[in-house]
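Given below, in the form of structure tokens, are the structures.
What follows draws every value from the coordinates through simple rules; no lab data is involved. None of the values given here were measured: they were computed from a predicted structure. Cβ atoms are built from the backbone, for glycine too; each structure is taken alone.
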Structure P
Amino acid sequence: MRLSVVLLIAAGAGVLFGGWLIARWALGVAVIFDSLCLGVFALQRDDGTGPVVREALETLEGVLERARAS
């Protein structure tokens, strides 16, 4: 995972530097391109499942029972 993030940052820096070398308008296009790529990367990492939420205990007795059991 860390390698993917490092490579993504390095690629983004390369695109921005290349745009800066070409011209000011190319830098704007590079920023838009980087934003789109980052959005696609973030959406592809989502597996569609929500966060795991434990069931809440509603009574004090349930909490005490769970504490005694552990």
Structure Q
Amino acid sequence: MKKDLIIPAMLPYTSDEETALAAKLQALPASELIQYIQSAENSLNNSGLAPSWRPRIELGLSIAKAALPPV
């Protein structure tokens, strides 16, 4: 029997998940935040990215940019 290739859409983050993500990203050193930001931007530019992932990545990207110390 073939596997079902339909992947369910990702649900938006809950407020607890958003808080945990923010805490995790704010604890990262600047070098890792920069890598995270670059990875998130690359993902958003990827045409193969599932639309349901986009809001999650955009949220993480905005939190990471806010957590990055000024240069």
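Identify the structure, out of P, Q, from whose coordinates mean count of other Cβ atoms within 10 Å over residues 13-20 was calculated to give 11.2.
Q
Quick one: distance in nm of label points 7 Å out along Cα→Cβ at positions 37 and 61 came out at 6.1 when computed from one of P, Q, so which one is it?
Label of the originating structure: P.
Thinking of P, Q, which structure, once Rg and Dmax of the Cα atoms in Å is computed, gives back 14.4, 56?
Structure of origin is Q.
If helix-only ellipticity at 222 nm (-39500 (n - 2.57) for each DSSP H run of 4 or more, over all residues; to 500) is calculated from each of P, Q, which structure is the one that comes out at -25500?
Numbers: P: -25500; Q: -19000.
Label of the originating structure: P.
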